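Below you'll find the structures, each written out as structure tokens.
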Structure 1
Amino acid sequence: MSTKHVLIIDTRAGNLFSLKAAIERLGFNATVRQTPDDVSYDAIVIPGQGRFGTVMENLRQYGWEDYLNRLKSADIPMLGICVGMQIFFEASEEDPGVTGMKWYTGKARALDFPKKPMVGWTALNSDYWSNEHVYFVNSYAIEASEHQIAGAHYGIDFCAAIQSGNFTGVQFHPEKSGETGAEMIRQALAGELVRKSGASKNEFNTLIPRIIVCLDVDKGRVVKGTNFKELRDMGDPVELAVAYEEQGADELVFLDISASNEMRPTALKRVTDIANHLSIPFTVGGGLRQLDDVKAFLDAGADKVALNTTALQQPHVINETAKAYGSQCVVVAIDVDRQGDDLPIYIHGGRTKVENKFFDWTQEVADRGAGEILLTCMHRDGTGIGFDTDLTKQVSEQVNIQVIASGGAKTEQHFLDAFENKADACLAAGMFHSGNYRVEQVKQFLSQHGVAVR
């Protein structure tokens, strides 16, 4: 049996490498094209990580709109992902005045999500994929469709997937949804979607708290220290990344802690190596100084970028990145120290103090378009005394974007304490790198105490 040849359309809107790697891990031969060609493909994927208007502009400019319209009735499976599904509807509130492909009735709307963008894992209501947890990153969604085959809930019900003729569209990212997502891709590209009888509906699905493992990298090795100092070697980043996915980590954060200080970019090859082995989301940071750097990291396989030093020195880069790729791609990392009543902020891997007022900066970050705040409390980092839950709660209540607690975790109880104080996600490093705990142990503890986990 010959290998099926899959076309991935380059919409110039985010992570193509990671999607290509996921498809090729399934045994398909995947080709990324910026313009149409005359090759006969067995399946077509339309990705979309970014803005509705940007994706539609690129499709029209490079001839893809006519190409896809010609294949609308062909017997070729098509898979649209995230914005790559939304563009086949009439329009989106994200970019008023920009029309979509108009294959289906309806428009993508800014739904009343508790926090925007929606970032994380939730279960589907579907006769095809009952109660399967998948990964979402979006601020806009189709509220309902006559072609809907899966729904989800985050403050409001919305359409999570459609199927019509040869087209399957998903609002979530199957390439970042582990083994479940990989099987969804395989079914869609092989034209083998099957409705399951007796599928149960989950009435309480919503975003679940995330456990994120941090890979602090210095000179190509994962390290861990105390209060950002006395660094100890913890291992190879690719090997550790794979191990943490197997343990059940929901996401990874990959930070080159010396990059900004030494004025050198994070090695793109390491990003690509990690992306080539993972099927969960990960964020990269360190040495990103302009929009071109962001593009390079996303093209190399990262799902999101973390801005810290650059965000404070050139805050316009937050706006530019959010405009180009969507808020869901932008994490702003804030390293804060508690010194009496003061909350000074540091950059350059904790080496340089800045004058910005802490709560003014957290609000500005949200206003400029960041999708998440990675709040690292330096006074707790590496101490093992737990997250600064008071400060995390204050920030979470202040801003309308998700807040990741970081710094100080040593036991399962610390995660429970943070989630009970409005952390949307918790990030840890040393307690996992040391082998004292595995991710699934923490999840089991949380589940036993009434916290939903994947």
Structure 2
Amino acid sequence: MERATRKVPIGDRKLKRRQYLSAGRFPVVDQGQELIGGYSEEDDLVIDCGHPLIVFGDHSRTLKYVRFPFIAGADGIVVLDPVEAFDSRCLFYLLEAVEFPDRGYSRHYQFLRKATVPLPPLNEQRRIVAKIEALFSELDAGVAALQRSRALLARYRQSLLQAAFSGELTADWRAAHQGPIEPAEALLERILMEREGNWLAAEKAKLFSLGRTEPLEKTRKRYRQPATLPADPLADLPSGWAWSTLDLLVHNTIDYRGKTPPTADEGIPIISAANVRNGRIVTDQPRFVSQETYRSWLTRGTPRPGDLVVTTEAPVGNVALYPEDETYLLTRRVMALQMTGANPSYLLHCFGSQVVRDYIDANSRGTTVPRILKPILLAMPLPVAPEAEQAEIVARVDHALGTISRVEHEIDTSLARATRLRQAILKRAFQGRLVPQDPTDQPAAALLAKIRNAR
């Protein structure tokens, strides 16, 4: 590949990301996924060879075909100028077909420059490009349709949760159940009474784990009343519903944020914010602590099945239910909320609603790493339905989300198939099996001689 291209010297002609503009005369091309990362007015930084160039992301492994003058963004890109023996677009596709290892954020040009690429006759290169682009056009249209469908599903999910926690989803259920159903206000009064008892039981368990005891009255003095609702009026709710703070529904928080335990090769999996995704605890890249570390760590309580696991930093507000058949150690940027009287699945879905997302967005702090303080999170207002209606909401939302997840899985499968098909087209093209050969084409040997003479 080194003989097929010339490296365009960049030197100090690079623009740092913080200097990008949202609009400007000159596009900035960096190693991000988008063709254009930003804009600039710095005309002394412009790279313009008068013909298309290929930009390679040394860390990200992205390849970009750039037809216009541009500015190099930040560090980590290599600008390649194809030699005359190659149609520049054909060489771009050839490089897309090159397979080399993924070393994460390490540099990858060392592998690309050592790659061997075939050199078809120049006219055949042009036929290959025309055929590839015709096939890719059809493929890209299908991919775009799948991505539109995925975006529609995301909007439908948000609409579903909005309807669920405004009462619209179960309006028919309320109309059919006019009998003696305990209203949410009565439920919250009962929860408030149970909350202190549950908190005292959790404190007693903590003391026991430390081998300590103390009089009940001394323990009770540490009990904290729940946060109250804001003075500003909240949105109207259906009859029988009520607003509550998250704090009222939670009698205990298990919070080991900011602490990092020593890891082990095997043992109990560690859960941090990165493991809480899409309503589930995900351990695709597990880290472990030993049994001994796990036992010594649990000084603030032990999570139980059904506890709501919440991320408080990077990202904020992702949730999952602590499972029944697994044991995890909670660590950085995540805590478990032990609830009194609330349906755990109801709260799980409620965290996906717009009212919760708006509160979290408005109350998170930090520009580079958003985070929310525990007292602010616990003060969050939540719409609470009667207990029986909560169960109905959960059943309906679970059913709808299950359908959405199945369709999303089918879409993701089709998108992955499209990616494989794209690679298969490139592979077939450069094995000489995509377009017919023409015996009148100038042979590739003549092109090789041109490359040698140019060198």
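Read-outs throughout are calculated quantities, based only on the coordinates presented, and are distinct from any laboratory measurement. Computed from a prediction, not measured in an experiment: that's the story for all the values here. Cβ atoms are built from the backbone, for glycine too; each structure is taken alone.
Of structures 1, 2, which gives 41 when percent of Cα pairs over 30 Å apart is computed from the coordinates? Matching structure: 1. Each of 1, 2 could give volume of the Cα convex hull per residue in Å³, for residues 116-211 alone, but the derived value 99 comes from 1. Starting from the value -8000: which structure in 1, 2 was helix-only ellipticity at 222 nm (-39500 (n - 2.57) for each DSSP H run of 4 or more, over all residues; to 500) calculated from? Value -8000 for helix-only ellipticity at 222 nm (-39500 (n - 2.57) for each DSSP H run of 4 or more, over all residues; to 500) corresponds to 1 out of 1, 2. Name the one structure among 1, 2 that relative contact order in percent (Cα under 8 Å, 6 or more apart) of 17 was derived from. Checking each candidate, the match is 2. Supply the structure label, taken from 1, 2, corresponding to mean count of other Cβ atoms within 10 Å over residues 100-107 with the calculated value 17.9. Traced to structure 1.
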